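Values quoted throughout were computed directly from the atomic coordinates according to the rules given, and no laboratory measurement underlies them. Since the model is a prediction, treat every value here as computed from it, not as a measurement. Cβ atoms are built from the backbone, for glycine too; each structure is taken alone.
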Structure P
């Protein structure tokens, strides 16, 4: 039995090592399929053969052994959440669960190093957010679009450039920050604190200069976030929306109708920038981030306040001199640079008919 345990622990560590080396986001151990990992949004096989329930059980038990965690909660409830680190490699967030009567797990890889924003092709205009001192910045996009990575790069830039207390509220923690010029407190939801709202309210008593809020899920959290931005903090938050207009409408629609006029006024006052992003396949097969950038100038403030968000897209398109760019223009620019195909530009466009005329001449 010791030989088997040692073998499966060795195999597990090999899988974790490979996942980190290839910058995978998640590792999957599920009976009935191969051990797999997700790289650039695509699931790839790690093991040569499928694993059976007995093998998945051994791997999950090895996982608990490496994490030095009691397996009792999983055996009692059928699922479990926990984190552990391997020195010099990475930190891992685990969700173990039972499926079809067998043991399974999905392991999120939390890199120790923050990726270089230039390598990731994050525009300089986005990185200028690091110079802001107060107000609200929202990163929008679907799950897996790279919002957390963009936030991590901005936090890292602040950390390199000025002395500040940065508090991150995440579920899960995606990147580990080391104190540089700034002091960074990273709190993980359900492990270090109850939920986003409780963490955000407590955060306001922790003398933060910068707050990274993983997600704004309800109007109480949004209201507290706007209050934080009003009172002299720089708040970076995410929403699962597509585009600046949808982001603004989602925030306002979260509130009861009798409060929406007040919220539009408050939002117009605190919102600095909305960065909307998505990942699209490049000609080399790798995923490329595409950005829409909306800075809240006086014209857009009035549009938000006067419930005329439908005019914002046009304001973005005509404000390139202020650093703004629409999602469709970003796609056209990538196509013209030879980084994506015409089909990709059209497929991921907000207004495909307009993009077709630009890329299919």
Structure Q
């Protein structure tokens, strides 16, 4: 081990200071750079356009141009669109064998195109909100309300572990769960997907469900910051606003996210509902106050920030596809989920950089976070 450490020390002295600082020693003979440093090494061989594509998660149909995609042909659909990830919906699922083949081909085409391994995402929350289980006829795991009522966090862990166990064999590596919203409105539109009105209980359940997913190699995503449990109405309506005072959000809505961050949360999804407390009138997913000031600076989150689906009415009714993508990155988001036009989003980002509205450094920051997550979770090996 001493010989290895001596070699590492010598290399560190010869390296540029910024890179040498990234090297750490873990568990005796395991010597490697930290995840961000590893990501930055990968980025040396990526063009600016490739880095931007890495920040998009799209549907298979956005790559194929088809109305419904369940199989891939010989044409490499990732050659010109080297996205960071793909979301699987019910329409993409026909059978176990078909789903496994589809995901395998997506990954192999990404590799053949010289891209990075993909995040393969689903929304599998338990209960009725389980696209894979519903389509393939698997037994449904307990829903979040059922787990919350039982007040036993072992149920939350077991739910996450069971979901992860049937997702993993397909090559799925990201689940847009657990829902971490604290319900405070009697007719909240998201009530049937949450653990209830108790912030502490919701925090415990979400952290444990996430741990269950991780135990099977699935990346959890905590949603929807800064909290949607007080909102009446669906976010496809641009008029919906989160009216919670900041003090109340800090004391209730943010409790699960604080706990998630303390438990090393990898990814947090940001809502579209404008927050009255932010005072900027912007959808939370496009708000520098919500993402940079509240989530990054106040709560100290250093992981990946992902927007909610950019094809929801709260965004599409007010912003063009490219405009929404640029605004989200300016606000501090890392991953752009389901832009309505991926090509327009990338082109608009490139134009914003040329115009000085975005910087290459801002793109590099987000790309490094996304790649570091893939390295950390062995998606990139």
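Could you tell me which structure in P, Q was used to calculate mean count of other Cβ atoms within 10 Å over residues 284-291 as 16.8?
It traces back to P.
If you work out distance in nm of label points 7 Å out along Cα→Cβ at positions 92 and 148 for P, Q, which one comes out largest?
Largest value of distance in nm of label points 7 Å out along Cα→Cβ at positions 92 and 148: Q.
Using the calculated result 0.55 for FRET efficiency 1/(1 + (r/R0)^6) of positions 268 and 348 (r between Cβ atoms, R0 = 30 Å, to 0.05), pick out the matching structure from P, Q.
Label of the originating structure: P.
For which of the structures P, Q does the calculation of FRET efficiency 1/(1 + (r/R0)^6) of positions 140 and 316 (r between Cβ atoms, R0 = 30 Å, to 0.05) return 0.45?
Q
So if we calculate mean count of other Cβ atoms within 10 Å over residues 60-67 for every structure here (P, Q), which label has the highest result?
Of structures P, Q, the maximum of mean count of other Cβ atoms within 10 Å over residues 60-67 occurs in P.
When Rg/Rh (Cα atoms, Kirkwood Rh) is computed for each of P, Q, which one produces 1.00?
Source structure: P.
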